[in-house]
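Structures are listed in the sections that come next.
Since every read-out is calculated from the coordinates, none of them should be taken as a lab result. Nothing here was measured: the structure is a model prediction, and the numbers come from that model. Cβ atoms are built from the backbone, for glycine too; each structure is taken alone.
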Structure P
C-alpha cells in the first residue's frame, strides 16, 4: 500500500511552442496542472471562456446528432460494448479526422436541422388532428364556423354540454325572447351524449338579444374558427397530413443515410472534449507576449519520461520537492491483488497528507467479508466465470472497468470458498435434484458447518471476524503514529485502548452471559483473569487521564477523558454490527432453498423438470441479484464505518493529470 510521491514541475518555454508542448503533455498524461495566480504585470492569463463555450456547444451538437442517428437507425452498440473499451485510433487516422472536422460538423448540423423539422411537422400534424376531432361534430354545418350572416341576417353557431332535444332549445329561446324578438330559425347540426351543436339564424337587429339568450342557455361558440365549411377543412387537413407524413418519411430516409457518420460524430465528441480540456489548461498558464509558464505535479520517477516527451521543444524544466505544508494530489499505487479496491477507498476519501494508504488492508477484508455474506458456491462460480470470461475476452477494456471486474472476480472466489465451507451450492439444489428426479438423495456436505443448522456458531464467528477487523484498524492507527514518530498518540489512542479492550474481552469470554449466548464455556487460569483485570484497569485509567489531553483545564480534561472512556460502548455496537454477516449469509441460503423447494413441487417427470428449470432460473436470478447488491452495500458499510472509523480520515485531492480523457477513441502513437 502506497501513496505515490509527487514532484512539483515547472515548465518555462517560448509562446510559439505552447501548442506543441501542450499537445505533448496531453499525450503523456502525467502532469496535474496547477492554476497559477497572476503575481505581477509581466504575465497575464489568456481568456478562454468563449473558446471553451464554443467547444462545449460542438460537443453538445455532435452528441445530439449521434443520439438522433441512434433513434432513427438503431444503436450500433450493445451491452458488451461497455467491456470492449475505447477503439484504438492511430495518430495518422486522428489527423485525417481533424482535416474533415468541418464536413463532419456540417453533417451534424444537417442531421439536427432535419430532426428539428420532423419534430415541427409532427407538432403540426398533432395540431391538425386535434382540430379535426374538434370539427367532427360540425361536419354537417354548411357554412364556416366564423360565418357572420348575410346582408340582413346574422347567425349564432355554438354548442352546449349534454344532449338537448331541438324542441326544448326552440321552446326555451322563444320563452326568453317573448315579444322582443322577430323570430329565429334554429337547426341542430349534431347531438350526442357529450354535446349538442346548433346553427341559428335571425335578423341583424336581434343579434344582441339572441346572442345573450344562447349564452344564458350555456351555448358557446366553436373552439375552432374556420373560413371554410368544417367538412371541407377536415378533407383539406387529411390531404395536408398525408403530405406531411410523406415529408417526414423523406426526411427520415435522408437522416438514415447518415448512419455511416456515427463514428465521425463520436470522434467529434472526443476531439472537442480534448480541445476543451486543452483550453482549460491554457487558462491556468501565465504568459507574456513571448513566453509562458506552466506548473503542476508529476509522479516521482516520471521526470525522464517528461523530458523525453518535450525533447523537440526549447523548454526549461525544473523539478522540486513539494513543501511540508503543500497539499499535493493523491495517486495510489498497489499490487494486482489490492488495486481493484482502490475505487472503494476513493469513494470514501483519498488519504490526506501524511496518511497511509489503506487499500491493501481493505482489500483483504473486503474480499473476505463479501464472500462471507453471499456464501454460495454456485453464485460465486457464476461471478468467477462472468468476470474472468470478460477479462479474457476484452483485452482493450478500460482500466476502471477492468479494476471493477477484478474486484468482483476476487469476491466471487471468496464467495465460492465460503459456499463450500458452508455446504451451499445454489442452496441445496444437488440434494433436491437428486431426490426429486433420480430417487436417491446425494449429499453435498459442508467442509466446516451449515449456518442454517448452527446459527449461533455462525454468529460467534461473525463477532470474532468483527473483533479482528476492528483491531486491525487500531493496528493501522498505531503503525501510522509510529511512522510519524507520534509516540503519544500511539500510547494514548491505541495502546490504552488495546489494553482495555483485550482485558474486557478475556473477562467477557469467562462470563456466564457469554456461555449462555454461545453455548461454550471458556475458563482461564487465575493469573490470566488477574492479568485481564489489570490490563482493563490500566487502559481505563490511561484513557480517563489522556482522552482530553488537548484541554488545559484539568477539570475539562478529566471530563473529556471520561467521555472518551464512555466510547468503549461504541466498540460494542461496532462488534454487534458484524451480525449482518450471519443475517445476509442466512438470507442467501434460505431463499435459495425455498426456490429449490418451489421448483420441485411438481415432482419428477418431463413437466416437473420444465417447471423446475423455469423456477430455478427465475428464482435464483432474483436471489443472486438482491443478495449480490446486499453483500456489496454492507461490505462497504463495514469498511467505511467500523474499519475506517478507527484510523482513517481522508480528504486528499485526486491526481487529475492533463491528458486525453476521451469517451470513444483511444489515440495511440504506436498504432
Structure Q
C-alpha cells in the first residue's frame, strides 16, 4: 500500500476480529483476521491493526479515519458484567423495571422465567416528584429527599445512576434538576437520564433502556479509552468513530454518552455491505445474510432501503425468543439473529433429536478442528468433514484445521444416532441451513414481503459456505458473494455515513396538532444532532436532515413508521401526513380503517453526513487470473452418496466474465464459496460472484 490517506475499519465478532484497510488513492484493500480475545477484545483489535500495518507497510500516520464496531455492549449485558447501578424514579414506580410488560412471551410455560432487572430492588429508589402526561408539574421535585438518596448512593459505592421520571419525555424539567444534584453529589459517577437516552412513551422499555445505558457506560468509556490510547501508541492519530446500530457512525464522545446505541453495531455493517453490493450488481431488493463464527444475521431491504426500528431486545432468558429479553428503545436496523454460526455446537435436544446451537464454541476454545482444546462438534467441524473447507487454507492459512480432531468430536454423537460421521456432518449442515431459512421466512412474512423475489448477498466467514443451501430452501434464485465477503461487516462500516438521530414522543391526533410547539421540538432535535455530526468533522453544508413519524389509528397499540420531509410544518402538511400514513399502512396491512382518526406518536429526526464513496476496489492479489481450478477434492453434496470429485478455484485466479456450472468450490483468504449442483457461478464486472439456481429458472 501507499502512504496516501487510509481508511481503517474494525469489527469484533464472537469468534474473529476483522480489520480492513482501504487506500483512497489506489483503492487497494488489505485485510487482517485474528481471533477475538477474551475478556478484553481490545487486545485483538490493537494486535490485529499492528499486524496489518507490519504486513502491508502502511504508514500509521497515513491512516486518516478509523471506524469500529463492537460486541462489547451486548456481551456486557448478556454476561451481567456492567457497573453497579442505581435507579432513581418517580415515587411509586421503583418496581416498574421488574413488573415489566403485561404479556407473557410463552403463555403455555408454567415455569416461565422473566429477565432479571439489571438493578436489584434495594438499589431502586423512589424520588418524590410527579409530572402529568401532558407535561404539567403536579408535585415539585423534593430536592432535600434526593440529596439524602445521593448520600445513600455514596455509601453503596455506586458506579452508575439511571434517572427515569414519569413522563419526562414530555417535560424533562425534573430530570434536568435531578441530574444537576446527582452530578454535584457524585461527580465520578456515570449518569444516564431518560429524556436524553430514550425520550419516548411506554414506561417499561424507557426505564429498561435508560438503566441499560447507565449499566454499560463506565465499561464503554474505559474500553474506548484503551482503544484510542492503543491506536495512538501505534502511531495512529486518526479520529476514532464508532458504528451505531442504526447504520451510521458517531464520535467516541457520543458513543460513550449513549453506549446502548451500539448494541447491534456489528450486524449493521453486514446489512450495509448487503445494500452496497446489491446496488453494485443492480439488485435493490436484498436479503443480506451474514454468518460468522457465533451467529447468523438476516436483513431484508424495502425498496432498496434498510428498515429502522425502535423496538428490540437484548440478553434473552431464552436466546432468540422474542419477549424474553430486556427491551430497548434505541434506533437500530431491523434484523433477525439466529444462533447458527461456525462455532455453533451440535447436540441432542431433550427429545433425543439432533439440534444445533444456540451455544457456540466461540474463539476460546473454538471448534474442535481449531486444535485449541475444543472437543465439542460444531458447524465448522461438520463443513470440514463433508469437504467444504480446506484444512490448509482457512482464515488465510493462519489456522490449520485438524480433520481428525473434528471426526473425533463427532464420533460420540454419531454413535448415539447410529449414523456414520460423514452422514451426521452432512445432516448438521442441512439442519443449520433449515434453521436459518425458517427464521428468514418468518421475518419476511411478518413484514409482508415475498422473499422469493429477493437476491441474497452473503457475507461473513461462514455465509458463502451456506448461502446456496439456505437460498434453495427459501426459493431465492440468485446469491451474490461480494469481494471481501469474509470481512463483510467491517467493509460495510466504510460505507456508513456519520450520523445521529433523535426520537421524541409527542402524541397528538393529526387534526389537533400544535404545530408551533411541534416545530420547536423538531428544530431542537435537529440542532442537537447537527452539533454531534459537525463535531465528527462533517461540514454544515454537507449535512442532510430526514424526518419520519410513527403513526397509528387512534386506539391501536403499535405504529407504522412514515417518512416525511423535514420542514417547517404548516396546516397544509396535515393532509400530506395522512396520505403518507395511509400509503404505508395499506402496503403493510392491505386495507385502511376509513373514518378512524389518525394520531402521531413518535417523531424521529436523522442528521447525517454524505455517504462515503468507496470507488472501485483493488484487492490484494495472490496469483494471476488463470480461470482454472488448482485442485480437485471429494465433497459430499447429498445424503447416503459417495463424495463427488469437485473442482476447487482460488478467487484471485478468476477474472471478470468467468463462469462455470456447479458443483465447484471457490476459496479466498477469509471465506469459502460453495456452488451446489444445479447452480452456476460467474464473476460480475463489480468483482462479485453471482450464483444462480439454474433448476428454478
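Work out the source of -10000 here, i.e. which of P, Q gives that when helix-only ellipticity at 222 nm (-39500 (n - 2.57) for each DSSP H run of 4 or more, over all residues; to 500) is computed. Kindly include the intermediate steps, with their values, before the conclusion.
On the way: P: -19000; Q: -10000.
Matching structure: Q.
For which of P, Q does percent of Cα pairs over 36 Å apart, calculated from the coordinates, equal 66? Before the final figure, lay out each step's value.
Numbers: P: 66; Q: 42.
Going through each structure in turn, the value belongs to P.
Determine which structure produced the value 1.19 for Rg/Rh (Cα atoms, Kirkwood Rh), for residues 481-656 alone, calculated from the coordinates; the candidates are P, Q. List each step's numbers first, then the result.
Numbers: P: 1.19; Q: 1.22.
Answer for the origin of the read-out: P.
Identify the structure, out of P, Q, from whose coordinates distance in nm of label points 7 Å out along Cα→Cβ at positions 321 and 529 was calculated to give 3.8.
On the way: P: 5.7; Q: 3.8.
Of the options listed, only Q reproduces it.
For structures P, Q, which has the highest computed value of relative contact order in percent (Cα under 8 Å, 6 or more apart)? It would help to have the intermediate numbers written out before the result.
Details: P: 23; Q: 12.
The maximum falls on structure P.
Ranked by volume of the Cα convex hull per residue in Å³, for residues 57-160 alone, which of P, Q sits at the highest value? Mind showing how you got there, number by number?
Numbers: P: 216; Q: 252.
When volume of the Cα convex hull per residue in Å³, for residues 57-160 alone is computed for each of P, Q, structure Q gives the biggest number.
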